[in-house]
Structure 1
Amino acid sequence: MDTKLFLQAIIKFTMGLLLVGLLLFLPAGTLEYCQAWLLIIILFVPMFIAGLVMMKKSPELLKKRLNAKEEQSEQKTVIKLSGLMFFAAFVVAGLNFRFSWIVLPLWVSYAAAAVFLCAYALYAEVLRENVYLSRTIEVQKDQKVIDTGLYSVVRHPMYMTTLFLFLSMPLVLGSVISFVITLFYIPIIAKRIKNEEQVLENGLAGYKEYKQKVKYKVIPIIW
């Protein structure tokens, strides 16, 4: 086992868990925010399991997923906007619970949690299909076009899964206002995809032909 990689993964996991907890429970003013606990469970338990699997079977993929340092200035802006969106959505969800602005029934949180877990399963499948996945936009050495599985349906199944993951989060938390905030993720990833496809067209052999073969970017028929 790569001890350095393991420690890096554990530290990032712990920091993420603490950050999400602070952003939710501090604005809520209480730890008795059951929807927040539900989100933390369905978010971090599968994440921990996925990390262990990647550590054992594909440490190189785990290393790529842990590396979030973008080199392109345009993508640095996208990352900052995404971070700001999540910060606002989580804080507002906590405040919504605290002051009961718009109270959604608990069944909405459970239904959204089911959608979240289904999207997480698709996320795992994308990781299995594409060993070149990185959190930064780049063309890697010996990288090839993946055109099977989910990649035969849409060109960016990772963004498809994250779209469902991110849009279901505020509903798990019971906040309509936070859901509206997370809708800004759509133009954010549209900007990221545009830049990513330019990079892939210029640096990855066969990607232009792949675009002609698979017409939809994120959601079949819709996008």
Structure 2
Amino acid sequence: MSRGLRIIAENKIGVLRDLTTIIAAEGGNIQYAQSFPIRFGEHAGKALVYFEIEGGNFEKIFERIKALETVVEIEEEKPFEQVYGKRVIILGGGALVSQVAIGAISEADRHNLRGERISVDTMPVVGEDEIAEAVKAVARLHRAEVLVLAGGLMGGKIAEEVKKLRRRGIRVISLSMFGSVPDVSDVVISDPVMAGTIAVMHISERAKFDLDRVRGMRI
């Protein structure tokens, strides 16, 4: 199982190289990494670096990184999987996105109360280019497992990105709408609240529902 490591370091060239060199030298395999400059607070101007590391001598990695002159602060953290869990992503028109979110959040709440971790991310976005770019970016989102597209008309570039996303293993639910997106999605659901509910049920470890068994259907 991966272990998380949060580091605040000087925002300098070579810092990330030094960190990853230590992790590799101690046999750690980086499962996830992120780095960004801190804009506010006491560490403004520094960089926050977060790793999820599998295997290796974690204690030795921790001590060696802590000893670096460029490191200001270091702390072990729970991996995102244990905190936020699997992710449902909802994109599209604001009103429909909110309705899908009602179903997804209500269903996720039911499962999370029983110990699961499922999070719901929403983004109201309009325009073919804008939505297509957002769909494409889902493949880069950590822990994203299912996408719900909520709108009245989607096709063209959006449909092409949906095809690519599905090939990467992320399931796509479409609301019943005009355009070609429903034809290239895993399943089409007319009720937005139900679409959100089913998205969560699909990724839940406890729910007995699998989108693959209803692929191609219109509900």
Structure 3
Amino acid sequence: MKFAIVEDQIMFRALLRRLLVEDCKGEVVLEAGSLAEVRKLLDGLTMVDLLLLDIRLPDGDGIEFVEELNKSNVAIPVLLLSSSCDDYIVHRVNRSFAQGFVHKDDEPQMLLTAIQVVAAGGSFYSPRYEIKRREMAKAPDSFAKLLSPREQELLRHLGTGYADAELASALGLSVDTVKTHRRNVMTKLNLHTAQELQAYALKTGFTTVDHL
């Protein structure tokens, strides 16, 4: 089998490479540490049996890149990797075109199983992902049930702590529109202050400390 790895952590990428070569008896034909790098090598993905893709990369989002591949009609099985299993990531993975998800804290044997299953045309999601997905499905106050897709997208920005005027300029919206969205999101989630909104965004994975 031929594999591609998109992972910015050099040590972890080396461990993945060794596992793919030694345990899976495969060949790593493409490696990249960012989305910019893999986009330059996009033609090489057509010869790959499986893409191992980190979700949080220095210059973008792996889940959005999966959508980009789908729109470009690049048909390739994708196994997503992440050090986070927050609510928002689980929600987005569940709606994506990826065939699998493994947490970076999972045992190597689980990753090996996921690689074999997805490369063979199946799907594989780690137990901690499935537990979180079931919890969210049962929770009546899950953001997925309360917020529209547009409001979920905006919460990624609202939770960073930037002022409405700054967000309006960055997103190409009016200040009044941003204020309206902020008010609606906070009302639906029963949040009352900007601090509560930011804490919620961090807890559920809509934003990270690096983005504050």
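One of 1, 2, 3 was used to compute P(r) over Cα pairs in 10 Å bins from 0, in percent, and the answer was 8, 30, 36, 21, 5, 0. Which one was it?
Details: 1: 8, 30, 36, 21, 5, 0; 2: 8, 29, 26, 22, 14, 2; 3: 8, 32, 32, 20, 8, 1.
The read-out was computed on structure 1.
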Out of 1, 2, 3, which has the highest value for distance in nm of label points 7 Å out along Cα→Cβ at positions 62 and 78? 1
If helix-only ellipticity at 222 nm (-39500 (n - 2.57) for each DSSP H run of 4 or more, over all residues; to 500) is calculated from each of 1, 2, 3, which structure is the one that comes out at -11000? 2
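Read-outs: derived from the displayed coordinates by stated rules, not from any lab. These figures come from a predicted structure and were not determined experimentally. Cβ atoms are built from the backbone, for glycine too; each structure is taken alone.
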